[in-house]
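Each structure below is given as structure tokens.
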Structure P
Amino acid sequence: MDWQQEVVEHRRALHQIPELGHQEHETQAYLMDALRSLGLRPEPIAGTGVVVDVEGRTAGRSVALRSEMDGLPLQETTGLPFASRHSGLMHACGHDGHMAIVLGVARRLAERGLERGRVRLFFQPAEEKHPGGALDMIRDGVLNGMDSVIGLHLQSPDAVGTAILHPGPIMANSDRFRILVQGHGGHASEPESTKDAVLIGSQIVTQLQTIVSRRVPATEPAVVTCGAFHAGSAANIIADTAEILGTVRTLSHSVQSAIAKEIAHMAETTAALYGAAAEVTYTRGYPAVINDAMVTARWSAAIQSVVELLEHPPIMGGEDFSHYLHRIPGAFLLLGCRPDEGFYPHHSPHFVIDERALPIGVEVLWQGALAMTDNESAG
């Protein structure tokens with residue numbers, strides 16, 4: 001089978017068997033079988049992960065290439081002939097494509113060999129599940145002996161043949177918060193004798209929308225989003241409690257800390273204004289993805305003829321690839337995969353990709369691996 005078609009077939013097969021984080025047993029078995037068929041010797045890691053090394057003909061530098069494995073708890077509505085066979089689960093973020101791309105690199109390594117150095121291919125569980133599978137992979141030694149690490153992510157808004165790769169922050173700190181409003185419920189006809197948690201929670205949500213516009217410098221990217229509001233049980237009952245769930249995305253540690261303090265201050269003082277209380281739990285998630293300047297420069301130079309590199313501000317999504325970059329030099333690339341008919345965002349039950357992006361992804365990672373293992377370009 002032609003290698004490009006094989007990459008597509010891998011993606012379609014993996015798309016049908018999505019599994020949640022740390023439950024990727026069927027996916028792990030598929031990857032192990034595919035790698036063994038190439039004559040490679042993969043090993044399990046971090047429970048449901050997979051790792052395999054390919055040694056060069058001569059000594060040189062080493063690089064690790066990463067793919068995520070897990071799907072999402074979504075019921076797929078794409079209508080694809082290769083749609084998910086697992087009810088309520090879907091590859092709606094492109095991880096099926098990432099695995100197929102790395103398998104494509106594995107085939108190329110198996111057929112052509114490696115002139116120098118070492119390439120480590122690894123497939124990580126639980127990227128979507130905080131605190132993320134990257135920490136488990138690091139604990140089990142996936143970065144041991146590695147000089148650098150690179151990875152990519154399909155990017156649905158951008159056209160096939162384009163990519164985003166620049167030094168410094170490329171994706172954001174990804175935090176979560178929970179606010180529990182404790183009021184005093186009662187009969188809906190007697191609001192004066194209550195402390196209405198719905199009203200108070202609504203005021204808190206409104207106040208939180210002023211943090212970015214009035215508390216963060218205009219030069220600092222930041223997002224504060226309230227994604228869920230749970231309160232009440234009936235039309236004629238004033239709610240006793242309300243729960244607000246949200247996320248914060250930032251690029252700098254100072255802004256991250258300032259917003260955490262502002263959320264607590266606004267929630268507590270707003271609740272107190274109405275004679276109620278608010279309990280705030282702020283959880284720091286994945287750190288910002290910050291690309292190493294030297295790795296980025298070498299990788300960018302290697303793929304100039306493969307993709308059009310776009311000028312683009314950092315994406316405010318989060319990625320636990322950041323944990324690898326906090327330990328060794330590396331870089332993360334966003335690869336365009338927008339279908340001609342338009343796109344649905346990541347994590348949508350309608351999410352699809354243009355599969356023409358997959359062979360491009362193989363070439364991008366292949367050229368990155370060669371650049372990272374080339375002693376002369378290492379400087």
Structure Q
Amino acid sequence: MIDINKIRNDFPILSRTINGKPLIYFDNGATTQKPKAVIDAIVKYYSEQNANIHRGVHTLSREATILFEEARKTVANFTNASEDELIFTAGTTDGINIVANGLNLAEGSEIIVSEMEHHSNILPWQLWCERNKGALKYIPIKDDGTLEIKKLETLITKNTKLIAVTQVSNTLGVINPIDEIIKIAKFNGIPVLVDGAQAVPHMKTDLKNLGADFFVFSAHKVYAPTGVGVLWMDKKWLPKLQLSKAGGGTIKTVSFEKTEYVDGPLRFEPGTPNIEGVIGLAAAFKYLGEIGMDKIAKHEHTLLKYATEKLNELPEVEIYANHLNKAAVISFNVKGAHPFDVGTLLDKYGIAVRTGHHCTQPLMKHYNIPGTVRASFAMYNTLEEINEFIEALQKSIKMLS
């Protein structure tokens with residue numbers, strides 16, 4: 001078991017009060033809070049080690065460069081990947097766009113996504129299709145939020161050149177059968193991009209054995225700073241993926257006649273990166289490693305199970321994807337009430353939830369709803385907080401009825 005009191009003490013913001021109530025933060029799917037270990041690493045960098053990285057010969061630059069590249073090793077170890085396959089980006093969205101703009105796909109190619117995708121894993125492919133006479137297809141979902149995997153093979157044609165799918169739904173928390181999707185894709189010779197933004201915070205990540213071609217995630221959803229993320233790609237893609245962004249740090253030599261670019265991850269990291277964000281990400285992964293992802297997953301599943309049971313006791317509440325094959329995320333609505341109104345009332349009790357379409361409008365269309373209330377849990381949340389949440393929700397329902 002995890003030491004929940006120790007963990008909560010590591011997160012300064014959890015001592016805040018909102019509207020005179022202790023903060024209960026259930027908006028972890030949007031962004032997680034940051035432990036003191038991450039905050040201290042960033043403060044130390046700016047207080048003692050701030051300099052630009054790579055190519056500098058002075059002490060501060062060399063120290064900052066070592067910190068940055070050591071961070072790459074830490075991320076590689078945490079995700080069971082090779083450090084020369086990891087590219088630091090501005091986040092999941094940036095990573096997907098790098099792949100979308102770098103794949104040298106033939107005009108008229110088809111790309112398959114799923115009906116539950118975040119807009120970040122729809123729009124880049126949609127733009128590519130619009131500009132290249134391509135076609136965007138999607139794997140439909142069942143009413144329980146799971147994918148109709150049998151439909152995937154019927155969508156594949158000789159023109160299918162990529163499958164891009166989320167590992168965990170940001171709205172529903174549903175865990176997709178990524179292994180099965182990758183197996184089908186490999187049988188048909190199709191590369192796969194996996195959006196792992198909602199998976200990395202909740203479960204062990206094993207990129208070496210996953211079998212995908214590309215994998216993306218954001219630091220801020222895994223207890224690290226905003227504005228930084230990771231794009232992992234199989235080594236075979238490093239020389240194949242065309243550059244969509246170029247600049248300092250990506251080159252061997254430059255002349256007006258010709259530029260030679262470096263090999264490896266730096267090829268895709270132009271300009272000054274988010275150095276403090278990368279250092280913060282490494283600190284977050286070290287922190288998570290000390291606790292143990294298995295323990296975190298077990299604790300979060302306990303929260304998910306308990307909250308689901310409590311919400312199911314309320315006849316006014318409808319849960320979408322009402323089962324437990326999920327990460328610690330619950331999307332629901334109060335019958336007859338707009339999710340925005342529910343979220344606003346919960347905030348009066350110091351409870352932070354997310355309301356709206358969660359950047360998954362095609363999913364909302366499937367359920368024929370404008371949005372949901374989403375409660376997403378993290379390792380620092382407790383059963384007691386869920387009890388407070390249920391009590392506040394019951395009071396809100398009475399006010400809205």
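Read the figures in this text as sums done on the coordinates, not as results from a lab. Since the structure is predicted, the reported quantities are computational estimates derived from the model, not experimental observations. Cβ atoms are built from the backbone, for glycine too; each structure is taken alone.
Upon calculation of distance in nm of label points 7 Å out along Cα→Cβ at positions 58 and 170 from the atomic coordinates, which of the structures P, Q produces 2.9? List each step's numbers first, then the result.
On the way: P: 2.9; Q: 4.0.
So the calculation was done on P.
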Q. If mean count of other Cβ atoms within 10 Å over residues 10-17 is computed to be 14.0, which of P, Q is the source?
A. Q
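Using the calculated result 4.5 for distance in nm of label points 7 Å out along Cα→Cβ at positions 186 and 322, pick out the matching structure from P, Q.
Details: P: 4.5; Q: 3.8.
Label of the originating structure: P.
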Q.
With FRET efficiency 1/(1 + (r/R0)^6) of positions 202 and 370 (r between Cβ atoms, R0 = 35 Å, to 0.05) coming out at 0.05, pick the structure among P, Q it was computed from.
A. P
Q: Work out the source of 0.85 here, i.e. which of P, Q gives that when FRET efficiency 1/(1 + (r/R0)^6) of positions 138 and 242 (r between Cβ atoms, R0 = 35 Å, to 0.05) is computed.
A: Q
(Q) If distance in nm of label points 7 Å out along Cα→Cβ at positions 218 and 306 computes to 2.8, which of P, Q did it come from? (A) Q
**Q.** If mean count of other Cβ atoms within 10 Å over residues 66-73 is computed and equals 24.4, the structure in P, Q
**A.** P
Q: Taking 26, 11, 10 as the value of semi-axes √(5λ) of the Cα gyration tensor in Å, for residues 74-113 alone derived from one of the structures shown (P, Q), identify that structure.
A: Q
(Q) Quick check: 21.2 is what I get for Kirkwood radius over Cα pairs in Å, for residues 50-233 alone, calculated from one of P, Q. Which structure matches? (A) P
